[in-house]
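In structure tokens below, several structures.
Computed from the coordinates by the stated procedures, all read-outs in this text should not be read as laboratory data. This one's a predicted model, so the numbers in the text were calculated from it and none came from an experiment. Cβ atoms are built from the backbone, for glycine too; each structure is taken alone.
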Structure 1
Amino acid sequence: MAAKRIVVTGGAGFIGSALVRQLVGETDAEVLNLDKLTYAGNLSSLREVSDSPRYRFVQADICDAEAVAKVFAGFRPDAVMHLAAESHVDRSIDGPLAFVNTNVLGTATLLDAATAYWRTLDAEHRAAFRFQHISTDEVFGSLGPSGFFTESTPYDPRSPYSASKAASDHLVKAWGHTYGLPVLLTNCSNNYGPYHFPEKLIPLVILNALDGKPLPIYGKGDNIRDWLFVDDHARALRCVLERGRPGETYNVGGHNERTNLQVVQTVCDTLDGLVPLPDGHSYRQQISFVTDRPGHDLRYAIDPTKIENELGWHPQENFETGIRKTVRWYLDNEWWWRPIREHKYAGERLGK
């Protein structure tokens, strides 16, 4: 990789930890993980790389300007891959200001520090430096039954979470235009895979099913999302860092549109095959329909043509292979998720 020293913010989170594991395990880059360790941050997700001499961890809040500046001065990165964010829509309904603070003010603080550091570099290193911001397709709002989000789709965020991410996207673009900071931006579809905090749909369904609990589905289960295996996403982020053009946005999607009901049914069918219930029943019998989320967007779907054609990235997993890998991982790694279920989040409803 051109960037040999990379700061990954939010590297103890779901997508961030997948990225850090790849960077340390598959490249020769030195990686500094800057993470506040909120409820969703988990250093256990980095167990396989934590002893590497090319990995280091700093616990700090991206809103802490002094701490962030210290990281830049001490580590002197070639790139920043910014994933630190509050990310759960339901939690943003319960407590929106935490999302504004981290996702908007935190991103601005990080951009300010990055720009100050970037200005100290010589011409060659200034030209090579990259600030890569990782965002979501939720900033585009809700689609009807047809069409796809492209890089030119107007922003239309509908939840406190998506509004805070939209604001952070605009800040990144503004810093690029105003100050000349070499920025890259990606907007991705719904991620799933190993090490996913169990407040999100797929891990929640897997663990509730194993515990014999109801499998809650909002409304009629007809909301549609485009699903992306997290390791495919991490590979896309590396591809954008290596070959993306500064100032450009790249949409990252998995070509895997499914209704929420179809997602849950696929998880149930996979569990039926791997750990069948002793009475011969299907896990589908645990499905229950609950009152819909407030302001629930109908459909998201990404058109990833730009990243595929310009940068050569393609997902390696389809939904069925990715779900099987995901379910198998949760079956084999109770050491990771059991403490979360017992001490952090037991599967209760959020965002009413």
Structure 2
Amino acid sequence: MRKILVTGGAGFIGSAVVRRIIGSTPHQVLVFDKLTYAGNLASLAPIANDARYSFLRADICDAAAVSAAFESFQPDWVMHLAAESHVDRSIDGPSAFIQTNVVGTSVMLQAALDYWRKLPPARAEAFRFHHISTDEVFGSLGDEGLFREDTPYAPNSPYSASKAGSDHLVRAWRHTYGLPTVATNCSNNYGPYHFPEKLIPLMILNALERKKLPVYGKGENVRDWLYVEDHAEALLTVVEKGRLGESYNIGGVNERRNIDVVHAVCDLVDEMAPNAAGSSRDLIAYVSDRPGHDLRYAIDCSKIDRELGWRPRESFESGLRKTVRWYLDNRSWWSDIRSGVYAGDRLGVLTG
């Protein structure tokens, strides 16, 4: 049994990790989360009554709170997922991304280092700091090629630049201080409990409510799609078995153009929740593109397959069907968000 400190554990990917830890391992978890707009304790409701789960509302930029959490919980592993993550929001307000993703990560690393140095030898040997990042740090691909772990960084948005900065800090703490770190970079996630500012949940909910489905530009931007439950399994595999100092790319091996994703969502909504008003495809509306919109991301995840034996279980078709079904069956989870925190308005539009 390990004690795992999960930052951002009330977020989309973090909550999937925590649900998997409690549901399929003997480990104990402390969720450390600020509960920003995207953090939602309802995403942890399925495991909230388990004795191995605990929650602390705190900010990773608060050095005293972070250090206190290390001292009181005494983690064996840290899984650092807390981050501002939406590109459009980073265009509107980049400073929050620098503060959380760069400054917050430096606070986490220093607290982890101070804690690790005091551990007895056996526990110090077992300690791991797992930093979770994104493929967006690598920039944009053309029509060919894949991001590898050794692809040079070339971030193009304030979000990806802030995550690249945090990745470099993790590397520096490993190289300079010997902190036992491992890192992962993932492709676009989708699945249950996804905050509805991102493409797939936004399209599902707008289609259900017969609202316009905004597609940036011509919808030709390509992303690799990773089902969040597959990602959670990969992250646990890496923190347990990954080689220290290494990074691992995690992908779904499911490249799709944005417009093809939207068409697939429309067809599933029409199948599962038909509406007499007509096809959901009729709601598609092409809008001005996101500033600096990267054309294509695609990830080579052969290293994690080769070294750790992980590969995605879900195809895009099977994962998307499960996702649409979940939103249909869990209206209470997202209706509160749509009525208050975020109603689906366009973000990331440059003005002036």
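Odds and ends about this structure:
- In terms of FRET efficiency 1/(1 + (r/R0)^6) of positions 19 and 107 (r between Cβ atoms, R0 = 25 Å, to 0.05), the structure with the greatest value among 1, 2 is 1.
- Among 1, 2, which structure scores highest (criterion: distance in nm of label points 7 Å out along Cα→Cβ at positions 203 and 323): 1
- Looking at mean count of other Cβ atoms within 10 Å over residues 27-34 over structures 1, 2, structure 2 comes out largest.
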